[in-house]
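Take a look at the structures below.
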Structure 1
Amino acid sequence: MRVLLTGASGFIGRYVLDHLEKGGVDHVIVGRSRPAGYMGDFIEVDLLRTGDCTNMIQRASASHLVHLAWYAEHGEYWTSPLNLRWAEASVRLVEAFCAAGGQRVVAAGTCAEYDWSFGYCREDTTPLSPASVYGATKDATRRLVSAVCDSHQVAFAWGRIFLPYGKGEDSRRLVPSLIEVFRGRHPSFGVNANAYRDFLHADDVASGFIRLLLSNAEGSYNISSGRPTQIADIVKRIADAFNGNPRIVLDLSTERPGEPGILFGDSGKLRKLGWQPVHSMDDIAASQDR
């Protein structure tokens, strides 16, 4: 097995690369730039500008593809037209990979594909009704990539990521922002304190993708903790870790119209493949250091 990995410089991709290296899995990375400190096989390519992936695929000589690359600029990716370009690039990449004799494709989806009004998201029963350009293009990519793989008789698994946190995430996201507040480095701000969300350490998200890669599973799988956590609880855990007062955030908090009161994913399908998360919410305040 030789794995072609895209998105290795991204938040989740760095963890997936670490798992491949520690597991001794033969792999090659493609992207616009070599990840810092990475000395392994690398092919420089801009997937958005590559009209024909055939040459790159031949150079990679991989049997398995893990496709994580996508536009992920914080606050922008929900509505960006770059989502459409990434959908096109993803289908083009998978078509070239399958045509060259690839055996297995694993790609990253999102919980934003679901109808959030249901709150509890289960792969085979919860309706898919994305409310954003990001969610809609991810769902469309899944459908198109599935059709391409079917036409070539190539196995395909789609991992829907819920709310990852951990070292390397954008500093403007919830967990690192709260850590900065209770370190006294950032002004207090309000959150949707009463809402429940599905948080999962990025290392556990990565191990979910590795589990899909090494299995024979096909179809869609939630990569989620399967346990809803109240955002107020996140605030309190981080405040306690820095001997802070959670009220400086909670007193500013209000409900946000249009956001679901609860959103979490059933992770039972992935757990049946032998996957188990190893990180606990108890150490969320230290998550940015490892």
Structure 2
Amino acid sequence: MRMTPEEFRSSPTKRITLLGMSGVGKTRLSSLLPREQWYHYSGDYRIGSHYLDEPILDNIKRKMMHIPFLRDLLRSDSIHINNNISFENLHPVSSFLGKVGDPDKGGLSLTEFQHRQQLHHDAEVAAMLDVPHFIEKARVVYDYTNFINDAGGSLCELNSPQVMKTLAEHTLILYIRATRSDRERLIERAISDPKPLYYPADFLLQQLNAYRQQQHIDYVAMIDPDDFSRWVFPQLFESRIPRYDAIAAQYGYTISSEEVFELHSEDDFMQLVEQALQRENH
């Protein structure tokens, strides 16, 4: 959605999609927008609560079936398992995604990991294509005129023109670009506490081969899952920057993570959006 600062300011409804790597401030920025005036849509929450809900629960049940006491309770329907995901707790999604490598260290086989990666990819595409439906639902059912879409950090990897066209048609796309210092901070955080991530299929295989050669490892099943996650994150991070830059150049506008962390209110955010529109319309 392209518009001038004046058009944005005078528009009775604001619909915004936030793009950027995890940790650049998307969730913090969303928290500045009062929930009584803004409908908050989280792509990761939609993925976990709807599209991956059954696979997440099945994965938990498979783990429980290895424990005789819990297996008997499951088989007799004596216990019920819930996916207690929330906007603040997206751990069910990351725990399902998992890490590739040595099963004795909690890793997944390459085949299973690739399967889960594909499920996540398809779920993220579907969650983003749901945005127009939720914009209308927010308006008709809940009487919201403003809508904020907090997209996942892997959106730039989807390679789906349909997703980007849909988001651009229905929302103003705002890319939060990490400054150099924030890039270093995010990489340091990922190295100290490696999290499960989505990788493009070709990128994953290339990096696995490079890591194995560097570490003199014969098989993926011998890889330390956390060590590979630490090793690959800087490459993944840097590979995403030009992808996001290209998306912003074609479909949206760019602000910096430094600008985001200086915001303290909804009014501050609205002024920053207008500044971004002003910068890129001249």
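What the table below lists for this structure:
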{"quantity": "Entry that produces 16.4 once mean count of other Cβ atoms within 10 Å over residues 106-113 is calculated, selected from 1, 2", "calculated": "2"}
{"quantity": "Top of 1, 2 by distance in nm of label points 7 Å out along Cα→Cβ at positions 90 and 250, largest first", "calculated": "1"}
{"quantity": "Structure (1, 2) behind the derived value -17000 of helix-only ellipticity at 222 nm (-39500 (n - 2.57) for each DSSP H run of 4 or more, over all residues; to 500)", "calculated": "2"}
{"quantity": "Read-out mean count of other Cβ atoms within 10 Å over residues 42-49, computed value 14.4, structure in 1, 2", "calculated": "1"}
{"quantity": "Structure with the greatest value (metric relative contact order in percent (Cα under 8 Å, 6 or more apart), set 1, 2)", "calculated": "2"}
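All of the numbers you see were taken from the coordinates with simple rules; none came from a lab. A quick note: this is a predicted structure, and the numbers were derived from the prediction, not measured. Cβ atoms are built from the backbone, for glycine too; each structure is taken alone.
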